[in-house]
Structures are given as C-alpha cells and as structure tokens.
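Please treat every number below as a calculation from the coordinates, not as lab data. Just so you know, these numbers come straight off a predicted model, no measurement behind them. Cβ atoms are built from the backbone, for glycine too; each structure is taken alone.
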Structure P
Amino acid sequence: MAAGNCTAPITFILSGLTDDPQLQIPLFVLFLAMYITSLLTNLGMVALINIDLQLHTPMYFFLQNLALMDAIYSTVITPRMLMMFLVEMKAISYAACITQCFSFVLLIISECLLLAVMAYDRYVAICKPLLYTVIMSKTTCWSLVKGSYLWGFLNSVIHTGGLLKLTFCSSNMVNHFFCDISPLFQISSSGTAVNELLVFTFGSLIEMSSITAISISYVLIIQTVLRIRSKERKFKAFSTCASHLMTVTLFHGTIAFMYFRPATSYSLDTDKVVSLFYTVAIPVLNPLIYSWRNKEVKEALRRVTATKVLLH
C-alpha cells in the first residue's frame, strides 16, 4: 500500500455535490425526502411480498431482491452525502472509503445481473408457461440470486483489491460525493492502467452479458406475445415486460454512460450528476415503475390492509 515514505492516507476529503452555501439546505431537504421515499417504498415492497402468500412467486421473489438491493445501495451512499451538506469538512476515513467502494461495486454488479435473471424469468413465464413451475423452482430461483451476488462479490474483491495497492501521495481530495473507483484513480500516485483495464474488461463482460441475455429474452417474448390471440393476455404480458424494460433502460443506460464512454469525454462534474441518478433517483423510481403500479401488488396491499383492520 505504500512506496518509500508514502503511506496510505488516514482520510480522504470528498468534494461533495456543490460548494454553494445557498444550495446546501435545499439539496439536503430534497435528497433526504428522496432517500426516505426510497427506503419506505423498497422496504415496504420487501415486507409486502414476504407477508402476502399470493406474491410468493418467482417474479416477486426477484422483485423482492431488487428492492432490497436498491434499499441497501442507496443506504451505502446517501446518508454520508446528506451529512456532507451539513458539515464543512467532508472527510471520510481510508477504511470507510474502501468499504463504501467495495459495497457499491458489489451491489451495482449484482443488480446488473439480477435484471438479466428477471428477463429470463419473464421469458419462461410467457414462452414456456406449462414448464414455468418446473424450470423456475425455488432452488433455481435461489441459485440465480445467489449467483448474482457471488459475481458481484468476486468483482468487488478484484477491483477493491486493486485499489488497496494504489498509493495516494500527492492528494487526498476526491472530486465526488462518494468513493467511486474512477475519482480514486484520478488522484492515485501509482499507475492505474492495469486497474482501469480490469474495470473496463470485467465491466464490459458483465454489461454485455446482461444486455445480451435481456435482448434475447425479449426477442423471444415478443415473438410469442404476437401469436397470442387474447387481447387481455397480450396486454398483461406487454404491461409486465414494459415495466421491466423501463427499469433496464434506466439502469443500463446510466451505467453505460458512466463507465463505457470514450475517455476524452470524461468529466468528473458530469459523472457526479449522472451518479446522483443511479444512486439516489433509480432506487426511488424502480419500485414506483415496477411494483407499486402493478395490479397484483395493489391487490396484495388491499388484502394486507384489510387483514390488519379486521385484527383490530
């Protein structure tokens, strides 16, 4: 971790979102409201799916895990960002910075793969309905989710391990509101070519694998749906798929813009704005797009509410 007299910094100083004192409180209130909304909607979805037996299906099992991931990775980033609006010295310890980076990479990779798993689940449900319960057994569902987390964990170990080998002799000022990989590369005194190659290679592999799996699933789904005669069944299939596609587009579009655009177009200030979208906005939007507007979820909420009223 050190070279010569250069040792690992005790703390990093995060730049935060803005230095404008007039914006600190308004932004704090805005992002606090978004964070609370994210926690309530995502954890509410986790609880509702857990309570209502009619939602104990593979589709909602995966939705439950998506909601849990969104709640956790929002919590990894947002509370510290909120604190930075209220304090002048935006310091984060070296250990906390590495931990935040590790957690973030783990969750972002896991969610990327989970979205591909959810597309496969929709493919089996629509294209192979008679075999759905056999193919998407409880064991298979757990294996797919655990596989997503495992790949996320392995990637996080590789990239965070690479960070631990870097030195930061010249500066400890991180131009970001959390400890992301790219801003840390920017201030490293060590060569980061190998680290950047690993990030690009593994990131591209996972991103392209996920997008390819999703694309193939939806091509087959569309072919099947177009052959369905019932307008009601056709609408239900398209409605479910549209929500998932919207979630996929928001997530993958943002990630691709962040990490896979040409190096000449990089701007850390732009990255901060885009990072806000997938760390703060997407965890708020996902449950609203995918879950709470869903007819089955609304009916489950009515059942749970009615049961509580009767018990009282």
Structure Q
Amino acid sequence: MNRIDRLMGTLLLLQSKRVIRAEDIAGHFEISLRTVYRDVAALSEIGIPVVAEAGVGYSLMKGYLLPPIMFSEEEACALGMAAMALSKTSDPSLDASMESALLKVKAALPEKQLDRLARVEESVVFGWNNYGPKPMDGVVRFVDIQSCLAEQKALRISYKTGGRGEVTSREVEPLGLVHYLEYWHLIAWCRLRGDYRDFRFDRIQKLEVLDERVTRHGDFDLQAYMDKERSSSELLEAKVFFGEFAAGRARREWSLGLAGEEDAQGGRVLRLLTGNYEWLVGWLLSFRENATVLEPAELRSMLAEAAGKLAMHHGKGGEW
C-alpha cells in the first residue's frame, strides 16, 4: 500500500472510531509505530484536526466530518450485494434505512459505476429461505433491539421457551445479536436467571424498552460466549454423507453445529452436532436419498423408523 492510500485509510479509521491507539493503527496496516507517528503528523500538517491524548490514543476533533468519499466500482458493488443479503436475513424494519443509504451511495457514483452496479443487481438473486417465511416476522423489530444495544437500555420481555412452550416475563440487559440457523438471537444478561441467556427473536412474545440505562459488562465477549456455548453444551455427534449438491445446503443450514467435514466419493462427509437426535431426524428426512447416516447406529435406526412411519402414513392416504 502506498503512503497516500495509507493516509486516507488512517483518516477513515479515525473517522470510524471515537478513539484509536497508535498500536491499533500499526497493526491494521502492518507498519511500525514510528511510521504511524509520521503519518499522523502528516495529516495534522494538511489541516486534519487530529487530537492526541497521552496514554489514550488519537481522535478527530469533535464536529469534524470528512468530505464526501468516492467509492471504487468494487466497493459500490460490495455495498449493493450487502444490501441484498441483509434483506434476506433481517426484518422489514431495516429495509427502508438500507434502501435510503444505498440511494445516497448511488447518488455519489459516476455514470459508469452506476451502470455496473445496476448490472450486478439485475444479475444476482439470493435464494429462497429454506424454512419458508422470514423468521423475523413477529412482534420484535430488529431496529428496536439494535437501538437498545446502542443506547444501553434494559428490556422487559415475555419469552416463550422452546421445550414446554412456557411464557415467562423477564428483565434483560442486551449484550449482542447473533444470527445462526436462520434466526436472529438476542444475547443478554437475564435478571430472572442471574446469568447470560440466548433469546431467539421469534419466541419473544412482547417487548418493552425500560427507561433504565444499564452498565456495560466489561468482561463479556460475545464471540467468546458463543464459542463457549458451542463447546460446553451437551451435544450429540453424527457423521452423515451428503451428495455433492446436498452438502452445500447442509453446510449452510447446520453451520453452527458443523464440527468438521471431509471429502468422499460423490459428496462430503459432515460431522454434525445436535442437542437431540429427534430434531436431526426430521431435518435429515428432508434430504431424502441424498443423505446417508454413517454413525451412530442409533440415529440410523431412528431415521429408518421415522421413514417407515412416514411411508405407512402416506400409503394409507394420510390421517388427519
């Protein structure tokens, strides 16, 4: 990276963060601290109001805004693709904001880049949701949870558990959002349980924002929490062969519970983790002959039994 690009990149880092350390800038660009000091001095010399605070880091003077930034063709197309992908994994409450932001990006593009972005948008389609309607449909809006996280507000929710279907009222302190297995989840400190909990959006029956600002959980790391949950849960493992095309679908739908995979003739062998085999049986049936259980024998028997009952049910014309 040449120095001009690096200076612009440093300016963007300063604009995107309230405070950033010299060590973080050095790590981002893989340069020495001495080079960082020279770059910051160069920005100051051309009139950029960089504020340096000993022991804290660098920041831009409050109120300073960058002039409009031009996007490259690749950057503009990446933003267009991101907007299309977001519309498939979020609720409609974000659609208007994303569309408005994309319009502003397009307004700043020259005609050539605008034409290229239009061709990309016309040529790309994100597939249907394998589970039917968008899971975000319901009483919870993504932007409401997002606002609570940004403003550090507590919530009161009515939550329906996945097992017995019991609804409980809880006060929670939002800590993060995670998307896995086609659903959005709120990770929060639950005051009722006195511990961190995972709340699936579609199971939140009612949501009320409390007029209470919560303190940050300084020792909480969202990624570390998810990694720990995955490794510490009492999970069962299965080894399943999937045909070449079915493997791609299985990998997408079971991404959080995918423990490993290996090549096999005509497809892939995936190691799947699950809380119980019954749920896995129902999912595997949807692959028909494109999935073969290799291990354990217990799961093979359960799948064969379920398939037999299904065949008998439909052979009689079904009973309802």
ask   = Where does the value -0.24, -0.63 come from, among P, Q, when log10 I(q)/I(0) by the Debye sum over Cα atoms at q = 0.06, 0.10 Å⁻¹ is the thing being computed?
value = P
note = Structures P, Q compared on relative contact order in percent (Cα under 8 Å, 6 or more apart): the greatest is P
request  = For structures P, Q, calculate distance in nm of label points 7 Å out along Cα→Cβ at positions 83 and 171 and state which one comes out highest.
outcome  = Q
ask   = FRET efficiency 1/(1 + (r/R0)^6) of positions 51 and 203 (r between Cβ atoms, R0 = 35 Å, to 0.05) computed as 0.40: which structure among P, Q?
value = P
inquiry  = With helix-only ellipticity at 222 nm (-39500 (n - 2.57) for each DSSP H run of 4 or more, over all residues; to 500) coming out at -24500, pick the structure among P, Q it was computed from.
reply    = P
task = Kindly point out which one of P, Q the value 0.45 was derived from, the read-out being FRET efficiency 1/(1 + (r/R0)^6) of positions 27 and 147 (r between Cβ atoms, R0 = 30 Å, to 0.05).
result = Q
